[in-house]
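Asker: In what follows, structures are represented as structure tokens.
The numbers here are math on the coordinates, done by the rules we state, and not lab data. Model, not experiment: these values are computed from the prediction. Cβ atoms are built from the backbone, for glycine too; each structure is taken alone.
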Structure 1
Amino acid sequence: MKDILEGWEPQPLEEKIAIQIKKNWDAVAKPLDSMGSFEELICRIGAILQTTEPDIKKRGVIVCCGDNGVVEEGVSQSGQEVTAKVAVGMGKNSTSVGKMAQHAGVEMIPVDLGINSTESFPGVRNCKIAYGTKNFAKEPAMTKEQTKRAIAIGMSLVKECKEQGFGMLGTGEMGIGNTTTSTAVAAALLHIDAETITGKGAGLSELGLQRKREVISQAIAKYDLYKADPLTVLQTVGGFDLAGLTGVFLGGAKYHMPIVCDGVISLAAALVAERLKPGTRAYMIASHGSKEPATNYLLEALALAPVIDAHMALGEGTGAVMMFSLLDLALCVYNQNRTFADLEMDAYQRFSS
């Protein structure tokens, strides 16, 4: 298989386009900078899409699904069978993210990268690599070939969406045990101990949380992950969903597509992508900060500022879909034709400090 990480590098964003979009914002009949961080976000989206008239009416959320062998270690409240059950709902748009996506005009793109089931999931794209990962407490979660294959799938999905006229993509995931895998990846890449960075995920007890911390800490020591390269970290303690999302973020940088991060799991994948290809973060939009402890560390490492602060922790792309609606409202203001001249008033002036 051709190495999808070779032969390209993320390109710097078109600064001239961002500057012109900012000038357009200043011409809108409103106080300067009064749309806050949304002004910068629209500037960045336009620079990514290489246009002063960004159009995100056609948008989707790629939801990478896969099971994680580390669930054997008692690190989650639910069993792997839940992943398949939720995938069935995703195929029918009957899950929380599916309902939100329908309401917001967002296309759901659920992808089976490694659900531990022989069942077929109508409405879910079958890109299965294996029936779940290995238990990383005992052996590396994936082979390097499997990891790169999942990354390649994520990148190809972005390319396909770009060719189909999508203006923006969000990230989502489904896989019982993936707060364990994402936290392990984050802890290894950020050199932070498991005690500090590990949260309860979908409602662990205090005893379960302690077990989760132990499993992550022991794996980092077992594989010497503080010294490992990002691909090895992902391969060793990550999952098919994380690897697929890593590919989605890399695809955003390669094919000039803005990618909206969801919660802690997609942020862990985003950090892997940035470490693999520095500069990828310029193509990312942060949606929200979750209550998982790793979230703020990941956002800081990526130098991304989330817009929504609502202590969300549902995952599956729900925060990313919510962000689309907010960006729609911001673009509604940006695209209005009302100027200060229309109101017969002087425009606000920008003074240097």
Structure 2
Amino acid sequence: MSHNSFGKNLVFTSFGESHGSTIGCVIDGFPPGMHISAEEIKVELRRRATGQSRHTSQRKEKDDVQIVSGVFEGKTTGHPIALLIENTDARSKDYSDIATTFRPGHADYSYWHKYGIRDYRGGGRSSARETTMRVAAGALAKKWLKENHGVEIKAWLSQIGDIQLTKGDVSLIDSNPFFTGDVAKLPELEAFMDGLRKSGDSVGARIDAEAIGVPLGLGEPVYGKLDAELALAMMSINASKGVEIGAGFDSVSQKGSVHRDEIVGGEFQSNHAGGILAGITTGQPVTLSVAFKPTSSLRIPGRSENIHGEPIEVVTKGRHDPCVGIRATPIVEAMMALVIMDHILRHHAQTQSGKQS
């Protein structure tokens, strides 16, 4: 299996490469009757897009999404929804110098040894360009969740380098290029990123996310746990290196008397479990965090090898994010939405299929 599909009842499949002619996806299992337009999808795509501030890659794609199938007269039909986006600002020549070399910390090395061939133009299939289609599909899932179950999903930057950020005012997250509600720290973030960009180096980031209004009872025991599938979804995002659910690794130092979420009068008094117990939702907000590594394409020379095993020095040209984790915010939201929607559809199929209407 090539593993380009994700989900069970709601199946998302993506295709295309960073510098290919187009990228696209197919969403199968989406319920009929929901109004959707290309412009609604593009609103989410703009949030993820590069070139909107000096702190991201200056690649500027139009991201004009085409709804090829599965929508008729503005409504989903229940049939496979196919979405296409043309790549309009690829500069493949920027990567000609690394056609036979391996960038340290990049997928170049592992892709070459697995397939014996790689698309070096912008990283090919391993490029974050692929996540554009996740955000496009996530736009549909987020709308369906809100309209049908009142579920709202929001992610924000909680740390970049050594700078830690509070959740702050969630309503302000989309008003700045850092996806932060802690707007008092914007000047510090601007200065930090300006210095980082001038140095030619990169840095990692942490994204926190929560889903509010998630129904009680989603998820299944053992191999269908919601938290396990959320972790899989987050780890499938480019450059992700760690996932926490709820208290996450802080659970190690917590006493059981602290970590347990006591129930008083039918209400939980805390949410260290992140809204999930034994893989099944409790009705509380589902919370998670994702750690993203520093970008590996750097102007700073690094030691490596070429495809012949010869030692070389690598300097990467082209347009790259000094912190790819910043733009991961809408991607985390999209993947969270796809997983939760998939589990709602699975839950209904399992628990309501035998009920009489």
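Asker: From which structure (1, 2) was distance in nm of label points 7 Å out along Cα→Cβ at positions 251 and 299 calculated, if the value obtained is 2.6?
Answerer: Working: 1: 2.6; 2: 4.4.
It traces back to 1.
Asker: Given a value of 27, 16, 9 for semi-axes √(5λ) of the Cα gyration tensor in Å, for residues 203-282 alone, point me to the structure among 1, 2 it was derived from.
Answerer: Working: 1: 27, 16, 9; 2: 23, 17, 12.
For semi-axes √(5λ) of the Cα gyration tensor in Å, for residues 203-282 alone, the value 27, 16, 9 is produced by structure 1.
Asker: Compute distance in nm of label points 7 Å out along Cα→Cβ at positions 155 and 219 for each of 1, 2 and report the one that scores greatest.
Answerer: Across 1, 2, distance in nm of label points 7 Å out along Cα→Cβ at positions 155 and 219 peaks for 1.
Asker: Kindly point out which one of 1, 2 the value -8000 was derived from, the read-out being helix-only ellipticity at 222 nm (-39500 (n - 2.57) for each DSSP H run of 4 or more, over all residues; to 500).
Answerer: 2
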